[in-house]
Structure P
């Protein structure tokens with residue numbers, strides 16, 4: 001944990017141009033979401049791609065600061081990130097509808113509300129608020145926690161994929177899956193300090209910012225850009241954690257430890 005924070009905060013200074021570019025792209029993308037018309041869709045798509053590419057370059061720069069200069073790696077890291085995004089998208093596509101179905105079944109079983117396809121959002125929220133304090137709600141919360149735990153387990157098993165991709169110059173995703181076997185609990189403890197805490201603080205700060213920023217294009221831009229900047233400690237510590245885990249768990253290191 002200490003290593004991740006110490007080294008993570010150190011990567012922000014040499015990579016500040018990419019962090020600023022990432023924030024500017026994020027702010028512009030937030031503004032584009034409020035534009036009317038078909039052209040706005042293509043503008044939003046282009047700005048989303050710009051934000052993604054700026055984020056990949058920032059990530060690559062952080063990894064290179066921690067690992068040392070490496071040739072290339074941008075396209076490989078973009079490829080690996082897209083593969084991970086798609087993987088989790090598929091998981092959520094299956095988990096989300098299941099949780100929605102379970103929620104509807106439990107609301108119906110409790111019997112306080114009768115919902116159908118024409119039920120409005122307010123009625124669904126009221127039924128959910130009524131469900132949660134009951135035993136049916138406890139079952140729903142346990143199912144949500146189990147789903148979150150499954151997603152977190154996969155994320156922890158893939159901790160080293162970004163560092164391996166930049167270090168080796170080729171996309172590594174599930175090839176790193178076995179490296180973290182037996183270390184999920186330890187990685188989870190470190191991730192609580194390097195991921196959950198700074199993410200929660202950044203999220204809370206972003207919510208507070210929304211309450212004071214005017215609902216204008218300039219305000220939306222500031223909110224989007226500042227939102228990314230508030231999450232930089234989370235990104236920096238997360239990258240340092242990934243590199244620390246990679247150094248300890250890569251096959252060459254494990255083989256050397258066994259030989260010793």
Structure Q
């Protein structure tokens with residue numbers, strides 16, 4: 001797995017370099033950092049673990065110009081994250097997502113985008129290669145208001161099968177520009193697929209045929225389960241200047257599977273600089 005991760009990361013950088021060399025329109029680099037929390041980071045049915053993290057990233061985004069009906073996009077991000085208590089979860093990831101955009105009308109668009117992510121985790125059992133695709137629709141019925149819908153497919157292959165999964169997700173979101181520099185966005189997502197789940201403090205998972213493994217990162221057993229997730233999120237963003245922006249986000253997630261139900265609260269505060 002480590003060799004595969006290094007190969008894919010090197011390949012993504014090579015592809016990115018080729019694309020950057022061919023870009024002749026305006027595109028954005030962005031660097032940012034955020035602090036956040038998760039109240040159930042081990043996805044346990046009972047006695048979930050909470051933690052805080054600090055994350056930093058560098059990204060490149062090429063958006064469509066809207067000068068033609070068919071255009072292309074590319075988004076690449078390198079991200080590193082460190083956790084306050086569960087340091088074995090510290091990771092470095094590289095995500096690469098090219099896309100094609102079709103604009104049949106000036107007020108709405110359709111985007112098709114495959115993606116690839118290589119993620120190296122200090123707990124090497126969780127290091128993974130994830131690939132998939134996204135279909136997104138976006139409408140702008142008013143200058144200061146927009147709507148969007150999307151479908152995402154993910155297939156993640158981890159070093160240890162307990163952490164591998166496939167997932168299908170459907171989502172909808174709406175955004176409102178409250179002022180020229182302040183915006184808000186609310187969204188809902190439903191997903192179905194595999195997930196690891198922590199055993200928590202008292203629950204005994206002894207079902208036959210399940211991938212079950214003791215995790216030194218969580219200091220408990222983790223079990224593979226098929227789950228349905230419902231997540232509702234709210235983001236608020238503020239442009240501090242032409243280049244600096246800040247963002248605050250909160251998400252509530254409920255998860256139901258054969259092993260039971262659980263909930264989680266997560267949020268973050270971040271700042272970024274575009275250049």
Structure R
């Protein structure tokens with residue numbers, strides 16, 4: 001039913017939106033890359049921690065494509081950085097990767113699958129769920145004493161790779177402040193396969209164990225705060241206890 005209603009879009013004014021986010025990366029295979037570095041250097045007091053924590057920002061635009069069922073599209077560009085570092089014997093070492101993404105999210109209230117909705121705001125109902133297919137690009141790095149690792153005399157370590165991913169999430173439009181809507185969001189992003197080009201060799205200086213630079217079934221657990229700018233007009237926040245009724 002949802003696919004059917006999308007065939008008759010209702011395009012309205014785009015609402016610019018920014019999401020400030022945090023991600024927790026879950027990948028035992030990628031953790032082993034950092035563990036190998038620490039294990040092969042037992043003399044170092046300070047260890048690298050796994051690449052678990054990432055911080056970034058997304059920018060996009062809300063488009064209402066179906067008014068009666070309050071279905072929105074959110075094309076979005078994103079950036080996130082994951083990194084780890086340690087300093088031993090006056091030598092600093094840092095490794096990680098930059099992640100760039102482009103995706104198109106579909107946002108709706110679950111009720112819209114079976115019925116029309118009333119009394120929603122300019123970006124839909126207060127509570128919503130989201131599905132976001134996206135494509136991500138990865139640019140790994142290794143820095144020694146804040147200088148980029150050189151793979152040859154004149155070439156820095158800089159190998160770009162990419163892969164598909166899919167996010168499922170939910171959020172709640174808490175309140176509006178002037179022209180801005182404040183929305184906490186959580187989601188999980190699944191990467192069937194994620195590759196960091198020659199990352200193992202760049203981090204460890206070798207790959208004698210024959211480990212793969214491709215990591216399967218990588219999971220990102222995400223949380224963030226979205227701020228969306230809308231036109232000034234009366235919305236469902238001016239009418240308490242409304243917004244999700246149909």
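Computing relative contact order in percent (Cα under 8 Å, 6 or more apart) gives 16 for which of P, Q, R?
Clearly, the read-out refers to Q.
Supply the structure label, taken from P, Q, R, corresponding to semi-axes √(5λ) of the Cα gyration tensor in Å with the calculated value 35, 27, 17. Kindly include the intermediate steps, with their values, before the conclusion.
Values: P: 35, 27, 17; Q: 33, 22, 19; R: 43, 18, 15.
The read-out comes from structure P.
If we compute distance in nm of label points 7 Å out along Cα→Cβ at positions 65 and 161 for structures P, Q, R, which one ends up with the highest value? Let's see the in-between values first.
Numbers: P: 2.4; Q: 5.1; R: 3.1.
When distance in nm of label points 7 Å out along Cα→Cβ at positions 65 and 161 is computed for each of P, Q, R, structure Q gives the biggest number.
Each value in this text was obtained by applying a stated rule to the coordinates, not by laboratory testing. Quick caveat, the model's predicted, so the values are computed rather than measured. Cβ atoms are built from the backbone, for glycine too; each structure is taken alone.
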